[in-house]
Structure P
Amino acid sequence: MTNPDAPALALSRLDSAFDTADLAAAATLVAELETSHAASIPVQVARARLTAAQGDVSGAQRRLSALVESHPAEGLPRAYLGAVLVSQNAHQEALEHLERALKTGGDVPAARQALGMALLETGKLETSLPHLQKAVTDMPTSWMAWFYLGICLGDMGRWDVAGAALAKSLTLRPNNPDAYEALARVQVEQKKIDDALATLDDGLRIMAGSENLLRLKVQIFADFGRLEDAEATLKKLPAQSRNAEDFCILATLEMNKGRWKEALKLAQAAVDVDEASPRAFFSLGLALEGQQPLDRPSAMDAYRACIQHGDPTGEAGTRLGYMLLEDEQTDDAIAELEGARDRNGGAPGTLLNLAIAYLKSDRKSPAGELAATVLEHPLSTPGMREQAGRIVKSAQG
């Protein structure tokens, strides 16, 4: 007599095999199920899942697409097709299948996880969160579910719970460099700098050659003034793998030492490696400003090139505006500084130079307003506030 529950029991064992990545056991179970229940939708989906797990993602996608086409009312094939599409970064197409799957019997943990990931990748954090939370509840041993939950929470600024989720992901998969990087970034946001560096060291003990982890360590050292540590860490990268950012950091370190010729060589190397990098051209401009004698036209051209490539921080526009002010080209300076202000959202150094330019062009009211903003800005230095105070008085005179 045939046991009617046998397929369900076998499918449950199959899910366990997939969860533990026991592909040999999964292949045996799929073969057994196909012998007795070849027409079963769950069994055909299981074959597609095994195909994907064995590395043939395109083959799995074809199988699942065919099932969706022949059985459009079935949720299970849509659920796993959506999961496969997420793995292929086809997030918008995946969302259509996953959302429909949840309404038509395809509410399986893998679909919840994939739906949360797709929503996260399309910027829908609040909507993504409950799906990822349910995924970790239903699949507590899924490193991926914990990882993306941590990413989602981090993007929402919920640092404590983000860090806990990422740490949990690492206990389940200790060789995931992305998780070490994400956790370290969360710890930096929490001002736990020593913890962040320790996290990166943990990752580097397992993945000694991880360039991303080394670069993040360099960035943390540089951002917090540990320049010698930054330089020593950066030099652990193979010279042939250095990118524009690496050369920019090395150039900055040389500038801090007053070694301007060396800085210029490194900044030029950054431009040579990536001629579309705004930071490379900004570093080149700074290095050129430090040369003796000063080649002003070349420095200004470097800043203009940075601006042409985006100048996201507005630093190049601010430097160029300052140099134009020195050359008494006030109108041109105002145009550059206004552009820089728009790009960086009103950094105090940019606002201060723009206030000076407005005052020079006898636009006292906007000069005074900007100077007053600099006085109240939390990132203004004492020197900036002193100069801004003088501008406020001049504007009122």
Structure Q
Amino acid sequence: MVLPKINSLHRNYLIAGLLITKLVILIALYSRMDMYDYHLYFQAMQNVAQGLVPWANGVPIYYPPFALIPMGIGHILVSLTGSQFFFIATMWVINAACDLITTFCIYWIGLKLYNSRTALTAAILYATGISIAYFSLTKFDSIPTCLATLAILFTIYGDSTKGYAASIAGLFTKLWPIVTYPFTWIYDGAKLTLISLSILITSLAGMAILMFLGWNTFLTYTSVTYCNTIPYAANQFMMMLGINTQYGNIILLFHCLTIAVIAGVLVWFYRSERTTRQLLQACLITIAAIIFLSQYRSPQYLVWMMPFAALLLADSTKGIIAFIAVQIIALIEFPIAFYTIYTNDQYLSSYTLAFFVTIFIVYGAMVYVAMQPPIPSDR
């Protein structure tokens, strides 16, 4: 696989934009940096260091085993230095490196869609995303997002085996990047090759064995309800209208809707021309459905969509505005509005429902714009 050379000026713009944005967010929101997740990661590694499973002693961490690799590096540095700051610093460096890789991937993928100027625009959108920067400093999601983006990059540049491998690595890191696998397989011609079948069967068998051995605590998410979701908002509207139904029925309805959307996207993409743009659109719609139709949603999940959104929105002014609007409203949702108008499981204000409806509309508008045909002059 041979990737185009990145213009040195473009490369410098991207690196500077990414690092400056993170620094600005760190300074501006230092007092609002939510390090709860990093605290959990460190506790999990303390358990592992004692020969226990990561979730021992009541530590609520539910990631697959590959997630422990970056956390383990940080824990080793803490053991060597005696300072827990090195755990946070290690996660910052690894996340920043993954964001930089993702940014370059966006640029290279963009060259398959647009001219170099628009490809640079897409990469800059991601590199300077303020919510992306915040969650890179406080969460873990830059790493699986990088793997998912690599899966797309490898596939469209003709190295589908590495693309499958990146998807599988994402599965063992945070599950969701596996959604890229069927779409990259269809993009590659839907060929039942020995390599594609072997990678898929081996990985799924490995995950099944891990779950059988007890690495299945992530399934507890299926019983968790957060109030920042579309199902919860729908239930609130139904109560306001005097429609009485069990919340479990609403959840079941949305689970069925999620399955229907994913199945529909798979059929649409299989029957489509299978262009690079359609590949990105299929991934974006699927990830958005998983995030927003679930009864559980963490704000940092927006990072999952952003590489695909940046690539699909960079060719128009309204697309760029939609991307920036999502970045702003996502930062307002978390950390600014958290514990002000809502917590994980309850509204704290009479305006909270309207606030989340606004969020869903902004996200929906972004996805709608991303699904529009490309501007012909930029092909």
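At-a-glance table
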{"quantity": "Structure with the greatest value (metric mean count of other Cβ atoms within 10 Å over residues 68-75, set P, Q)", "calculated": "Q"}
{"quantity": "Which of P, Q leads on Kirkwood radius over Cα pairs in Å, for residues 252-291 alone, largest value", "calculated": "Q"}
{"quantity": "semi-axes √(5λ) of the Cα gyration tensor in Å derived as 55, 24, 19 - corresponding label from P, Q", "calculated": "P"}
{"quantity": "When Rg/Rh (Cα atoms, Kirkwood Rh), for residues 28-243 alone is computed for each of P, Q, the largest belongs to", "calculated": "P"}
{"quantity": "When FRET efficiency 1/(1 + (r/R0)^6) of positions 116 and 164 (r between Cβ atoms, R0 = 35 Å, to 0.05) is computed for each of P, Q, the largest belongs to", "calculated": "P"}
{"quantity": "Cα Rg over 2.2 N^0.38 Å, for residues 172-323 alone - structure with the largest value, from P, Q", "calculated": "Q"}
{"quantity": "Parent structure of the calculated result -22000, given that helix-only ellipticity at 222 nm (-39500 (n - 2.57) for each DSSP H run of 4 or more, over all residues; to 500) is the read-out and P, Q the choices", "calculated": "Q"}
{"quantity": "Source structure (of P, Q) for relative contact order in percent (Cα under 8 Å, 6 or more apart), computed value 5", "calculated": "P"}
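Bear in mind these aren't lab numbers, they're just calculated from the coordinates by the rules spelled out. Since the structure is predicted, the reported quantities are computational estimates derived from the model, not experimental observations. Cβ atoms are built from the backbone, for glycine too; each structure is taken alone.
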